[in-house]
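Each value in this text was obtained by applying a stated rule to the coordinates, not by laboratory testing. These figures come from a predicted structure and were not determined experimentally. Cβ atoms are built from the backbone, for glycine too; each structure is taken alone.
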Structure 1
Amino acid sequence: MTATLPTTQKRWIWPGKVNGVDVLVRIHAVSLNFRELMIAGSTGCDPAGEVVRAGPGVAQQWKEGDRVTATFFLGDTGVGMGLHMAGTDMGSAMQGTLVQYRVFPAAALVRIPDGLSYEEAATFSCAGVTAYNALLGGPRPVRPGETVLIAHASGARVVITSSSDTKLAQIQKLETVNYTTHPEWQERVLALTGGGGAHHVLDVGGAATVPRSLQAVAFGGCVSIIGSMTGVKLEWDLVSVIQKGAIVRGIPVGTRQHLEETFRLYEIRGIKPVVGRVFGFGEAKEALKTLASQDFIGKIVIKVAA
């Protein structure tokens, strides 16, 4: 079940006091994720902005004008995923980022590399880290020459499914499958891979797609579940998991380390996110409607600062 769109466009909130190890950030851009439609009252989790003021305890580390983003989990202490991060995710348990100013704990901030616009940098904290964690952050990182169902980053072969031929036409360099005309798309994926299957499958669909992803994955491959657009309850085909020796991973976004490594990947490989549409701060409701329509390519970004 998805949340309804807000009836109130704006409200005034106090960003909070800047304590000793806090930093006040002026938000320039926020990208939207499907979770914004699933969580009532969610106000974003993918920010990019500039430092306005740093608390006395971190004034040497952060200066006015520094370009920053923030970790998805504000409770990330740099020791890896754990229960200590529960209840600290932005846009759900904690205040989101679709605001003009927000106070962050200094430990949650990460510098934005040169060459990225605010709109581009606003896609990394949630979306970018999730993709990076799924492909490179687990026990079986993707390797050059392997087949990936949905990704295109590490010199690997890619197969992408979509319900839109228009979207697929814009990805001519990739092998694509339209799951409207090929409802049993796992069979098409197997055919494209000579029966071997994809070494990595990134599943954003959830209940309706995970069973097919398990059929499409290669022996010893990995299915990373990163979304639940079609629901959260499903019947597992455990025989497929056992027989294929497959790894099934839930991807709860990622850590500060993943975010830093994702930025390094950009710096080394020059891989930039695709920003599909940019809306003004006063057009947030229209941006959410566009997100719900799924009639776009790339990330939807709201430009907060004028």
Structure 2
Amino acid sequence: MKLRRLLVVLAALALVAGACSSRGEDASGSSDDTSDTTAATSDAGAGGETFGDMESPCGDGEPTAPEGGPDETQGVSADAIAVGTVADPGFTGRPGLNQEIFDAGEAFVAWCNEQGGINGRELQLTQYDAAISNYQPELTAACDQEFAMVGGGAVQDNLWETTGLECGLIDVTGFSVTPEKAGESGPDEVRDTRTVQPVPNPSDQFPVGALKMVAEDFPDALDNVGILYADLATLQVQAARTKEAYEQNDATIVYEQTYNVLGEANWAPFANAIKEAGVTWLNFVGEGENLAALQQAMSEIDYSPEVTLQDTNFYDQAY
């Protein structure tokens, strides 16, 4: 029962972080210190609290010192459970990138600890700011102290193979980006990647439900699809998966172009090229701030594709 309660808490925290990603208030950058530990304590019990329509998995208990060697009990003490989360808010090209992941983690940990933690053990959350380029050292640090990673999401999670996976961490992730992190669909995916995905993103499948629904109303728009993506390896992989999915659904790609991941000083050439190619369906791989700049440039030449279909991370204050 105690193990089940802990697993439910980790899954709940991952769902909170995934749902909040890129939907918060104006994001703020991080400080020079890339790790921040949050703990909240209270003598209050669960008291009828719920998580959605589920009874709260948090509550008081009578914890004892864990049994076993250091490798078996890492991150778990007599009175606390150490968990970590990772995001990229320190990225200089987009300060505050997925800051919502950290905010959601803090809020959930405080909420759970107010009820007594997990069977009386306080949750202690450490935030690891990968800042795009620092994923490996941040996750290496987590390897030495965390019971698990929970609710995170980072652009360079392809490095999970040589960090968290290699050191034996588990991750109940808010979202996975790359094939190396997400693995393939099937019963062995969790074992092979040591990653549990409440929102699955297997590398051998691609969600096309939204594409199919929109295509029912705009079928001809798929005859002229344009795909823009940032010049970052992770996003190039995502763009290739996007292109393959569109083509398997009878789309014709007429325009495909990279842009600077830090943004472009002038989006007018991109807007003109999209217009000249006759793009009627646009998919932009990246984040909202750059898409907004491109759409402004298209507006200035009085052009707009019939359909612009984006992922949920574009629900963002910068967009």
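Upon calculation of helix-only ellipticity at 222 nm (-39500 (n - 2.57) for each DSSP H run of 4 or more, over all residues; to 500) from the atomic coordinates, which of the structures 1, 2 produces -10000?
Numbers: 1: -5500; 2: -10000.
Structure 2 accounts for this read-out.
Tell me which of 1, 2 gives 2.2 when you compute distance in nm of label points 7 Å out along Cα→Cβ at positions 123 and 139. Numbers along the way, then the final one.
Details: 1: 3.2; 2: 2.2.
Here the read-out was taken from 2.
One of 1, 2 was used to calculate P(r) over Cα pairs in 20 Å bins from 0, in percent, giving 31, 52, 16, 1; which?
Numbers: 1: 32, 57, 11, 0; 2: 31, 52, 16, 1.
Matching structure: 2.
For which of the structures 1, 2 does the calculation of FRET efficiency 1/(1 + (r/R0)^6) of positions 75 and 259 (r between Cβ atoms, R0 = 25 Å, to 0.05) return 0.05? Provide the component values of the computation, followed by the final result.
Details: 1: 0.95; 2: 0.05.
Answer by label: 2.
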